[in-house]
Structure P
Amino acid sequence: MKEEKFRATLIWDGHSGGKVQTGRFRRIRLDMPRRFGGRERYPCPDELFLASIAGCLLTTFLHFKRKIRANVKAMEISTSATLGTHPEGYRISGVKARMYAETTNENKVDVRKCIELAIEYCHITRSLERAIPIHVTGRVGVVK
């Protein structure tokens with residue numbers, strides 16, 4: 001596979017946030033929480049960081065779902081991070097992600113495999129795991 005390059009440019013809004021411009025999308029806005037002097041109008045960078053992790057887990061899951069041809073009824077990924085003060089300043093000290101998929105009883109094994117492969121191959125979590133402890137779990141629920 002040839003290398004992919006991604007870009008994002010942030011333009012300050014003159015207050016406590018900004019607008020992110022990417023190659024195709026220009027609608028992502030961010031702001032700071034009030035406790036850090038922001039106006040809290042939009043997600044903060046930490047929330048967007050967690051959304052990126054969840055998004056990578058999802059798209060990796062969907063890649064394997066297509067390959068395996070697993071039947072998934074619903075998928076939810078919850079992420080959380082712990083931000084603390086350290087001698088060098090604020091630092092994220094850990095990230096947790098929980099993947100939950102619903103499927104039929106006949107597809108439970110395939111969907112479980114897709115979750116396991118997503119956890120193993122998500123390139124964002126793999127890239128971050130040396131710098132931040134990341135713990136990802138997955139669960140499959142059965143619907144009729």
Structure Q
Amino acid sequence: MRTKQTLTLSDAKRIAEAAESEAVRQNWSVVIAVLDDGGNLLLLHRMDGTQIGSVTVAQEKARTAVLFKRPSKALEEAVLQGRTVMLALPGATPIEGGLPLIHKDEVVGAIGVSGVLSHQDGVVALAGSRALDQSDS
């Protein structure tokens with residue numbers, strides 16, 4: 001048996017705080033979702049003024065990243081290159097803004113962001129993911 005790395009609520013809070021700091025710095029209002037490695041919600045943070053629809057979208061972007069172990073942008077790029085069959089993948093939301101959270105070469109969860117343009121969501125998600133890199137977990 002091997003030891004499995006897992007995200008804690010403390011990790012999720014640190015990730016969301018880093019993402020929110022970037023969003024505030026950019027003057028963007030977003031929803032930030034942090035999921036565990038099974039695609040289950042650990043933390044949801046909706047900044048004031050963010051549209052309600054982004055609550056679900058942020059979670060689905062994160063779920064895509066954890067299920068497929070890659071950024072949701074990778075699926076978006078495949079669709080944009082003509083691989084429309086990607087739209088039929090169960091659980092896939094091919095829109096930038098979801099990133100797997102990787103610790104010690106293992107996907108331990110994901111972050112999803114929604115609320116502004118998808119490439120801006122990606123910037124916020126990246127800032128959040130970097131907080132995990134700086135942890136001692």
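With mean count of other Cβ atoms within 10 Å over residues 35-42 coming out at 12.6, pick the structure among P, Q it was computed from. Of the options listed, only P reproduces it. Highest-scoring entry among P, Q, by Cα Rg over 2.2 N^0.38 Å, is P.
Match the computed value 18 of relative contact order in percent (Cα under 8 Å, 6 or more apart) to one of the structures P, Q, and report its label. Among P, Q, the structure yielding 18 for relative contact order in percent (Cα under 8 Å, 6 or more apart) is P.
When distance in nm of label points 7 Å out along Cα→Cβ at positions 19 and 75 is computed for each of P, Q, the one that comes out at 1.6 is Q.
Among the shown structures P, Q, from which was the value 52, 19, 12 of Cα extents along the principal axes in Å, for residues 67-122 alone calculated?
Working: P: 52, 19, 12; Q: 34, 24, 17.
Computing Cα extents along the principal axes in Å, for residues 67-122 alone on every structure in P, Q gives 52, 19, 12 only for P.
If helix-only ellipticity at 222 nm (-39500 (n - 2.57) for each DSSP H run of 4 or more, over all residues; to 500) is calculated from each of P, Q, which structure is the one that comes out at -10000? The read-out comes from structure P.
Just so you know, all these numbers are worked out from the coordinates, no wet-lab data involved. Remember, it's a predicted structure, so these values are computed and weren't measured experimentally. Cβ atoms are built from the backbone, for glycine too; each structure is taken alone.
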